[in-house]
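Below are structures written as structure tokens.
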Structure 1
Amino acid sequence: MKLKAFIVLFALSICISTQAAIVDTVQVKSKKMNRNIPCVIISPDKQTGKTYPTLYLLHGYSGNHKTWIGIKPNLPQLVDEYGIIVVCPNGENSWYWDSPINANSQFETFVSDELIKYIDKNYPSIPNRKKRAITGLSMGGHGAMWLAIRHQDIFGAAGSMSGGLDIRPFPDNWDMKKQIGEEDKNQQIWEEHTVINQLDKLENGSLAIIFDCGYSDFFLTVNKNFHQGLLDRKIDHDFIVRPGWHNAEYWNNSIDYQLLFFNKFFNKKDTKTE
């Protein structure tokens, strides 16, 4: 019996090892910024010969490409469980804009174009918007919605966790003025660079949308306003408010719900976003 048990355990260990997610840290060249951007890429074993949907997962202000692995250490296990590729770029403190005043900060182009092409060339991704989603926390929540709404030919689904979905109430925070100038001198630019003012680009069903925020989060009001803006335009979406603050504990929990949402999107047949 002991020998049989050993054989079973050995077989299981081989099975687990062959299905272990691969965590890469790579340097992706941005031609527009003329420099390399570090990214963490978590993918199922490339040797299987399969292809996978991709989730682009953005960090918040003061974070980097390693933020999400720190918040969610079991992210590689979830990659295996769902059969997806997760891409975490370093977006610096860019708010994921192409800055009109800082040529060294062109992260809309990097994420929505240069990084997409790199992933589709070097990883077993499915190069189709129906199999590509983007989400993020805080600044990254704003970035994910900004990029997805403006590039619906690239992303089929978008999310935000505690996202700064309207920047205008916070003109002196989080280095935004370094990217788009001081608000009082550049009001039009601020109006044009807040994601809540991008809603007129949406049609119902053109993008699968999920976003959430904690009851104790300082971004709760702007998330509620974003929700109301979608309701006013009759845009279907999932909006969740649950107990929590603007912190890693909340995001560790939030990403579980968003992964379920994106997994259903990736596997849904005859969806309006096709």
Structure 2
Amino acid sequence: MQPRKFGKNGPDVSVIGQGTWYLDSGDRKAAVAALRRGIETGMTHIDTAEMYGDAEPVIADAIAGLSREKLFLVSKVLPSNASRRGTITACERSLKRLQTDYLDCYLLHWRGSYPFEETVAAFEDLVAAGKIRSWGVSNFDSDDLDELLDVAGEGRIACNQVLYHLQERAIEHAVIPWCEKHGVAVVAYSPFGHNDFPSARSKGGEVLQGIADAHRATVRQVALAFLTRAPSVLAIPKASSTEHAAENAAAGDLKLSATDIAALDKAFPRGPKPRGLPML
């Protein structure tokens, strides 16, 4: 599994990690097995959130007995809980549900009504207490990041987790350049889209399949390799089975050629910059 720096001052983590949104909606035993398989294949970066139902307890089951230092756990606070006291309380609740002493990164899930000063102060309190090792945000556009930077200062924002897949490339306009300038990791959520992965019968699907065949890979592995072609970008696909977890992990070692990237760029154009940042 290819390692990648998690922000300017962060550790190396697996370029392909594991998302857990809706993880609790299926068979719990299968979900635990998929997470375990993912960890075994090098996907030690596991992302969750207090909003994700019982995903945190499922992760707790999956990581039980494993070396905590070899894992990179991320969770998120809801904007409605992101006051100074509320953020700390929410983090402590997530730690209890995950059955761990600390998070490697803790994120504000999206921008809410609480001033950034309150949430940032809470994040820094949690860092000082050893309950989190870094903090970041999710679903932030470049103008939001500018405002946050004015409050936090350079080098404090570890990552920005955003929607990014072949058919939704809006973050390439301003978010990725901003994050690269300021040493902030970009984490792509829903990298296969939300129930809208390109059909094999579509023109884009045909391009994907041709590249996959040339590399003896799968179309989803090609998609992940394309999305993580920039050194600042990591991806967190969800896997519902051990087979899917192994398939996702193998994308971490897939290298696309310049010709491959150009073909995918043409097949899935990023389009004009939207007025607002897309999110799920």
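If mean count of other Cβ atoms within 10 Å over residues 107-114 is computed to be 22.1, which of 1, 2 is the source?
Structure 1 accounts for this read-out.
If helix-only ellipticity at 222 nm (-39500 (n - 2.57) for each DSSP H run of 4 or more, over all residues; to 500) is calculated from each of 1, 2, which structure is the one that comes out at -10000?
Values: 1: -10000; 2: -12000.
Of the options listed, only 1 reproduces it.
Suppose you compute volume of the Cα convex hull per residue in Å³, for residues 35-82 alone for every structure in 1, 2: which one lands on 75?
On the way: 1: 102; 2: 75.
Source structure: 2.
A value of 16 was derived for relative contact order in percent (Cα under 8 Å, 6 or more apart); which structure in 1, 2 was it taken from?
Details: 1: 16; 2: 23.
Label of the source structure: 1.
Kindly point out which one of 1, 2 the value 76, 40, 35 was derived from, the read-out being Cα extents along the principal axes in Å. Don't jump to the answer; show the numbers that get you there.
On the way: 1: 76, 40, 35; 2: 52, 42, 29.
Traced to structure 1.
One of 1, 2 was used to compute distance in nm of label points 7 Å out along Cα→Cβ at positions 75 and 259, and the answer was 4.9. Which one was it? Walk me through the numbers on the way to the answer.
On the way: 1: 1.1; 2: 4.9.
This figure was derived from 2.
The numbers here are math on the coordinates, done by the rules we state, and not lab data. Bear in mind the structure is a predicted one, so any value in this text is a computation, not a measurement. Cβ atoms are built from the backbone, for glycine too; each structure is taken alone.
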